[in-house]
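Student: Read through the structures below before going on.
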Structure P
Amino acid sequence: MELKDSKEKNKFFSVFFIDLNEFKKVNDNFGHDFGDFLLCEVGKRIKECVRECDVVARIGGDEFTLIISDISSYENALELEKNIHKALGRPIMREDTCVSLYASIGISMFPEDGDNEDSLINKADSRMYMIKNKVNIRIN
């Protein structure tokens, strides 16, 4: 739908793939109830960063996808990425447990990175994994 509308109206949009780094450790150390709470909080914080017309979806595990409609430039997408990092980096508290998160985020832009859904999704996904691998190298 977004792709067709963007092609017809000559508009830009972006696809974001977000993966929470080291999330398994959260479940291992604090339990799945806290992990589930954290995922809900992450979803809320991401939604606070985007407009009502944008799409935020948890696609499984600790991964989220965003579709940001009518975005004017890659620079605007990078600004949104910074805002998401800030929002997720704020401590999340529940009872006596406090966690700060870091996410790997991959971005693709229509039409620069592809002209169909598969190419845009694959580009955002591969960029997210490139970033995740760099972060994991620094952590290990």
Structure Q
Amino acid sequence: MLNEKYFSALNSFDSDSYFKLLVIVAGADGNICESELAFLQDQAKLMDYDLQAVLNKGLNLSDIKVQGISIVTKKIVIRDCISLAHIDGVYDKNESEKIQEIGKTLGIVPEDIDKINEWLLEYWAIIEKGEELLTA
């Protein structure tokens, strides 16, 4: 179960840094594909965020001010960057390297990034199994 500490930490969520970092990862392979853009737009709609302003900027990792970003925001950024990188069906080297670079900038060790990736792969496998069970 999610605990009170988690929900209270979400109060310090930094949506601006979140979207800037997601856009950097989405563009890591040279372009933002349709499925990546749809993911970004869905997230922006949920958070009532002006994504277009971020998409129009040529962002670099050095543009992100990481001081003051909560650990929960940092790990959610990594989680969603990994999700975004997998969304087109190809988790390529450029995306992986960019996520590692973002993790380093945010102070997230590579082992934690790997754990988050493994957790997501396990989660998606469970979702897929459930879909198979329900539609068989």
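Student: P, Q: which one has Rg and Dmax of the Cα atoms in Å, for residues 65-120 alone, as calculated, at 10.7, 33? Before the final figure, lay out each step's value.
Tutor: Details: P: 14.9, 48; Q: 10.7, 33.
Going through each structure in turn, the value belongs to Q.
Student: Quick check on the output: 132 is volume of the Cα convex hull per residue in Å³, derived from one of P, Q. Which one produced it?
Tutor: Details: P: 107; Q: 132.
Label of the originating structure: Q.
Student: For which of P, Q does helix-only ellipticity at 222 nm (-39500 (n - 2.57) for each DSSP H run of 4 or more, over all residues; to 500), calculated from the coordinates, equal -22000? Numbers along the way, then the final one.
Tutor: Numbers: P: -17000; Q: -22000.
This figure was derived from Q.
Throughout, read-outs are computed from the coordinates displayed, never taken from laboratory work. Just so we're clear, the structure is a prediction, and the values are computed from it rather than from any experiment.
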